[in-house]
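Next up: the structures, one after another.
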Structure I
Amino acid sequence: MEYAQVKSLKDLGYKRRIRDERVAAGFVSPFGLQARQWKMALEDALWTLERQWEAAIAEVRDRLHRNGGLTPKERDYAFWLLDKFGDRPRDWRKIEAIFRDEDLAGKKTELEPAGRKKVRHGLKRLFRRVLGKRPRVRKARSFVVDQQMYRVFMVGNRQYVAVMGLSPGKRIVIPLAGIHKLRGNLRVVLLPDEQAVEIHMSREPKTYPAGEEEAGIDLGVTEVLTDDSGKKYRPEYGQALQAMSDHVLDKGRERQKLWALYRKNRERDPGKARRIRRHNLGLVKQHKRHRRYRAWCENEINRAFRAFFRERRPRVIAYEDLSHLRGKARNKGLSRKVSQWQRQAIRERLEYLCHVYSITDPGPVNAAYTSQTCPCPGCGWVDGKNRNGDSFRCQKCGYEGDADHVAATNVKGRLRDQEITKYTPHKEVKRILLKRYWENHA
């Protein structure tokens, strides 16, 4: 964990130098890895650490946007420490200065030393809350090999890949399903539960030109998404989430009864207790079922987004961020669904397909009251009574429609809204919407 420490932050931008220093010092892997293998493992570990820090910096920036207690000069200095300018590598010395309380200042910094110190201390507290534990690989499930560490060959109609092992001159031969054109770096993933090995390869996807229109989408739990035209994509997603939710609830109740029986027999009948623990309270089958449900949900997510991008071909897409719903839904069934939302799968699919279809992604918009605001241009009344379940009926003008369609339309409108930004508090959003209504109906 040497390079996970703050003192090594400045080295993250010089991965090749770190490797060369290890080679010059005559480093030998304590795990028996050959030189090529530990070099690839070192590079993979450094990339993991860098991704963790970048994710933490993005979260800290997000929290800073929501913080209304900073002056403009303090805010400018905070973002100067956090921002990466253009395509240049990040200056990790700035992040290190936050933790070491070193007084760094740019040419345009107008904040006094006392103010700069206050900002650095605030950022340090934010980082500690966000970072949590350092990333650690608890199970050696995957490793990376470059093109000199493997060889692909055919025997009859079967394709094989021979990967460098721990013993020099001896390679591990892996039979492949199908015939593939393997090139570049590969990641070998071990799947002990399935008694299988997967070979992952990065490849640049085929891209398509962007369209002309703007589109808004509303993410849901009964379907993957509804767009601003009112079309719902993959209602089967709701069935998958419901099946997963019901399975988790039912199996959880059954396992609680078995745990109670196990505790009851621990002293009365230890043999029976051991059999219950061994044959009825294992995790292998449970994890396998969960993986199947996750794969089902991810398949529906992928099909929905692909259908949406193929049909609409938007230039810009507006979408909401529903992460605030985590564990806060009043309905227990909905809470279970939301807790298993597959947020990461949705985010990755959205990012990937935006790249494929050359779409501008401005990030999530402020979705406060989008499903409670009348979308009619001449109205705009906002009221919780406007929405009743999946139905929408404006209490002022009488407009009726689907609540998800209304939300997607309003989400699209937030793209060009100069007053309601991503970080505007929800109470302020409502005040702005009501002010607009009364000004239009004065």
Structure II
Amino acid sequence: MWSHTLVPILILVTTYGVNCHENSGEKRADYSGYTLHRFKVDTSSDTMEKLEGYDMQLDKTTQTARLLIDIWAEPSKQNPYADILVAPEFLQKFKSLLTSAELSTLKMLEGDIQSQINAERHAMIRNSVRRRKRAMKTWQEFDTNAYHSYNEMVEFMKLLSEQKSDMVEMVKVATSSEGRSIYGVKIHPPGPSPPEKPSIIVDAGVHAREWIAPAVGLFMIRKIVEEYGRNPQVTANLQKFDWYIMPQVNPDGYEYSRTTDRLWRKTRSKNVTVNRWCVGADANRNWGYRWGEAGANRTPCSNIYMGSHPYSEPEIRGLKEFFTWQITNPMVYISLHSYGQLLLSPWGYTNERTENYQDQQNAAKEAAQAIKNTTGVSYSYGTISEMMYPASGTSIDFMQHRGVPYIYGVELRPTDNPNSFAFNLPPSYIRATGDEMLAALNAIGTHAVKVKRL
């Protein structure tokens, strides 16, 4: 999510605690006993600030950091509830930090988060065994209604660029801390594309545990290619815009969330300053524009650690270079996250409005209506600071500073309902989430064509 996570606040509690080590031979993280809670935040209290101070317990003797609470969804002006994951030994302390009004609304959403993780893992193993029966030979064989490894994502993009070379180019964007090449695709109508042509840019997977985001990116890649020439809106937008889609920009963190710690959020860079056993930074706090200002966290073990300096993370440094030098006319930028069903525009670092605030809100309104018309699902919209809280060092503010007209951080499904799957959204939701997001982007593109007279 945009912060720890967007909409409500989740708190985990475990009997044994979860230890995070940087060595590759560590055991899989076990969240048995962690519980997820929701409460209505008292706007007159400083509860959220108090909770953020207890996220990790550091043990310098064993060089471990144990998760005590994890804020999965922050309260917003549209939704005053917080979802918080709490460790078992911290549950009583957690309750003592709430006001009496907040305690009266406190509700347990999940009694054992590990059970959700186990169910997801077993389904993923069954699907991967089925897919391994034969090697993928064509891009059409790629199942966009499943969660994939990063290698599988790359193989799909490689096959697509080879077999649809008149429309699709595979582009290398960056190299991760662990040496993985980060790829995306450029999609355009058959034939050459002029360098000055306006572009729509989509990145996903910034936060490792938000699996629905890269899945939606992959879904949109395939659907744009398949429906060009058949779907009038897809065809019209591809003729007006080149599309750059980077479905997984934090592959190290993503693979770590698949193999070791399902709730991992950050990158996997090695920290060389204080608390050296704490790994990674929040990739959406590491951009250089207004880095380290509102909402910044300087603690390396924190889930929202901003990094040791601007662009300390090679993933973000590479994205910045690619966006700056390889895309000449960016018109729309979207960064996919989960969860909360929100369209968040700049600014994040301040409550002030951008010069083109009203135009951005008009486009967001049309996008939200397109989503509603497509799947019946409701998305709210507004600036980061209007809807949530101040946040600095984000890609959204960087793109606004660069002058891109239409910029949104999108919190995908699920929203904050009593049956929310949070980060464990089943793959059966990928198609609908992808359909509604492509409809939203097409609506923003259509708005841009009209307003900018493209």
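Nothing in this text is a laboratory measurement; each read-out follows from the coordinates by a stated rule. As the structure is a prediction and not an experimental result, all values here were calculated from the model.
Identify the structure, out of I, II, from whose coordinates helix-only ellipticity at 222 nm (-39500 (n - 2.57) for each DSSP H run of 4 or more, over all residues; to 500) was calculated to give -10000. Computed on structure II. With relative contact order in percent (Cα under 8 Å, 6 or more apart) computed per structure, which member of I, II shows the largest figure? Between I, II, the highest calculated value is found for II. A value of 53 for percent of Cα pairs over 34 Å apart, calculated from one of I, II, originates in structure I.
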